[in-house]
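These notes open a run of structures that come right after.
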Structure 1
Amino acid sequence: MDLDSVKAVDAHYETHFGAESEYWKFHNRPGTIGVLEWPKRTSRQGLHIYATLGLHALVPAPLNHAHGFELYTCVSAGNDTFRAAFGMMANDLISDGTFLEPGHMVTLSTGHIIEGLPFRSWLMLERTDDFIPPLQLDNGHHVIFLDATPVFAEEAQRVKEHGLDGLFDIWDADPPRLSDLNRTLPHPL
């Protein structure tokens, strides 16, 4: 793994999310990557943020090895269970060699992202604001940052049938607060 690129991504996170991150490693699963966490009280965004560090170097694009991605997710209130679910999803991408782009979904074959919550899929979104812009690395490679957003089965189905624009139409009609893990299904669905 290119440690210079990992350091560059870490510095990019610090610029956009804050310097007070915590690193959580999965001690019961050797060979896995951990998760960076910015609690709401230290995050520059006023949200609880989790992010990967190293996916861009571990899961290359099938046709363009100069293109990589990292994942982050934002919630109103974080907890150990959500952090673990996010981390395990990211580690599954590594073990499966799954390269993600905006609009892709990661859906659990059984169960929910977190027991007790209705979400079964992570939808990868690329933000168009300056929340965390793409990063050009010194070696000429670039990294995009995808917002791994938990979505309802109905929202995932809407994306499968009508693409992201179909879901965005629903969200425009009934704007969800995506960082709220207690949000309800949009009315049009």
Structure 2
Amino acid sequence: MRKIEKEALKLSEAFNSFYRRFGYPLYKYHSVKESKWWKFFFKAADMYSNLEDWNAYTWVACQFEKHGKRFPTQLIGQEAFDTFQEYKHRFNNENTDDSLAMSLVSTYKIVKKWSEENGNREPNFKDFINDKSILFKLKRRNINPILFVITKSFYSIEESDREEIMSKEEIQTKRAAIFRNHKIKNKMKKVLDKEFI
């Protein structure tokens, strides 16, 4: 029972991270168990978490990747299962944990250095990403953009600029890779603080 509940919580957290791009969150993470949606997360975890290649974040990522906006009710059933089978390869082993962590740290240091040079003691993601020369470097991949998929500032720039940096598919893939690793996700949550999304 505890294992299923733990996986259901992971599903609800992953779902929130993908859904927030489509609208206001459907529930608060800390009170998800009291929400009308909990039974769907629990049922999905109960039905599928015994699969050999199960991963809560990958399960959710696949649904949003194929269908766009989803609701917790759509995480269950034949369509959800088929979608997972069809799309899971896009998210599994997307990055090794070491290379992912190194990419995130490397870009964070670039933002921090740039911010200090521009009179900010703390990393200023908003000014960084709105700087035209930086935007140009991100589009050309002179700066690895993966860190920005978990920052609020990235989603405040023009959609056309964002898509030149990374396709919607790539954004979802990178977010899933970060959220799949609890150690990396929690570290970035702490480091980015209010910037984390």
For the read-out mean count of other Cβ atoms within 10 Å over residues 70-77, a value of 18.1 was computed from one structure; give its label from 1, 2.
-> 2
Taking helix-only ellipticity at 222 nm (-39500 (n - 2.57) for each DSSP H run of 4 or more, over all residues; to 500) from the coordinates of each of 1, 2, which one would give -10000?
-> 1
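Here Cα extents along the principal axes in Å, for residues 86-165 alone has been calculated and equals 43, 30, 20, so which of 1, 2 was it run on?
1
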Just checking, which of 1, 2 has the largest value of mean count of other Cβ atoms within 10 Å over residues 38-45?
-> 2
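Throughout, read-outs are computed from the coordinates displayed, never taken from laboratory work. The structure presented is a predicted model; accordingly, all values stated were derived computationally and were not measured. Cβ atoms are built from the backbone, for glycine too; each structure is taken alone.
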